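Several structures are given next for inspection.
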Structure 1
Amino acid sequence: MSTYQIDVVVGSLRKDSFNRKLADALVKLAPPEFSFQQVQISDLPLYNQDDDANQAESVKRLKNEIKSAQGILFVTPEYNRSIPGVLKNAIDNASRPPGQSAWTGKPAGILGVSSGPVGTAAAQQHLRNILSVLNVPTLCQPEAFIQMKEGLFDDAGNIGKDSKQFLQNWMDKYVAWVKKHAA
């Protein structure tokens, strides 16, 4: 049985982030041959092309983590109908300099949770547009636009019973996607 290391990129730095909570709960739905680690993006410098020849240690760390993973899971909020700046900064840092992107070919899944009724639909679409340019094969269906509601999580922080079947289906499709596309 193969094992798959998945890097989880949470697009929120907030201590009590709904998206971090979703990421923590969602990975429990994966099969045992999948392991997950959340990558740190809070310590990355703002991307500056002048630094391409001498990237910060935090950027090198992120790139090495991504390169060694068999897949990426993006769990992101939506800010002003797009992705948070911290997530875009992480993507930019790890994709540079040109020709040295850590993201290339890494199968990805995208979801997110917000208090709004359309979840993170616009942010996810923007992220898909960005990832397509970086040659990241991204799971398109099923989409997961999740609204933060009572019962999304149970008292133990797991996915609640009303959302479990939907999110288990999403995870099953993501697992199959990674197995199909992982190098």
Structure 2
Amino acid sequence: MGRLIYAFNCSLDGYINDAAGAFDWSMPDEELHDHFMRLAWDAPTLLYGRRIYETMRVWEDMREDPGQPRAMRDYAEAWCAAQKIVYSTTLEDPGYPRTRVERTFDPAEVAALKAASPTDMSIAGAELASHALRAGLVDELQLAIAPVVVGGGTRMLPDGLRLDLELVEHRRFPQGALLVRYLVKDPQGG
């Protein structure tokens, strides 16, 4: 059975973008980028909300761009190889292979997908992840905390959510980001 991992860059105050929608302050250094590349290979099924999927589609073009640094092309290779499921009521055609659109987030279907998966999966997009967190489907949180306070924007975690966590890793990266990995204790609430 695969686990569902919610991994994201965020500010120290818990935002994935600032009030203007910018997230350039969260760009990972090469070492952190490598961590996310390994996660994409280890968890090759990606569950996305529409907005994060549209942001991440740039990796399709970067894979073939010889002008990109090797680390960027390596991540692009992992991203392109992954199976992507995009949850959207408005996206008609995802535009790329290995990608399908689901109209609604059905916790029972995601639980079945996890149960049938031989590998871990990851989820991205704050709104989509909030549904999975509230349904008890997320097994691990990986927060790459950037050394910045942005004061507003899209929160990584929803208000009113209670999770008991177990710290399994913490690591500092060269540009000052801190990765913290937490297992969710009893994600199903049983």
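Read-outs throughout are calculated quantities, based only on the coordinates presented, and are distinct from any laboratory measurement. The model shown is predicted, which means the values in this text are computed figures rather than measured ones. Cβ atoms are built from the backbone, for glycine too; each structure is taken alone.
Each of the structures 1, 2 was assessed by distance in nm of label points 7 Å out along Cα→Cβ at positions 10 and 42; the largest value belongs to 2. Each of 1, 2 could give helix-only ellipticity at 222 nm (-39500 (n - 2.57) for each DSSP H run of 4 or more, over all residues; to 500), but the derived value -8500 comes from 2. Can you tell which of 1, 2 yields 0.70 when FRET efficiency 1/(1 + (r/R0)^6) of positions 90 and 154 (r between Cβ atoms, R0 = 35 Å, to 0.05) is derived from it? It traces back to 1. Computing Cα extents along the principal axes in Å gives 50, 41, 27 for which of 1, 2? Going label by label, the one that fits is 1. Computed over structures 1, 2, relative contact order in percent (Cα under 8 Å, 6 or more apart) reaches its largest value in 2.
Suppose you compute distance in nm of label points 7 Å out along Cα→Cβ at positions 82 and 146 for every structure in 1, 2: which one lands on 1.8? Answer by label: 2. Computing distance in nm of label points 7 Å out along Cα→Cβ at positions 50 and 130 gives 2.3 for which of 1, 2? It must be structure 1, since only it matches.
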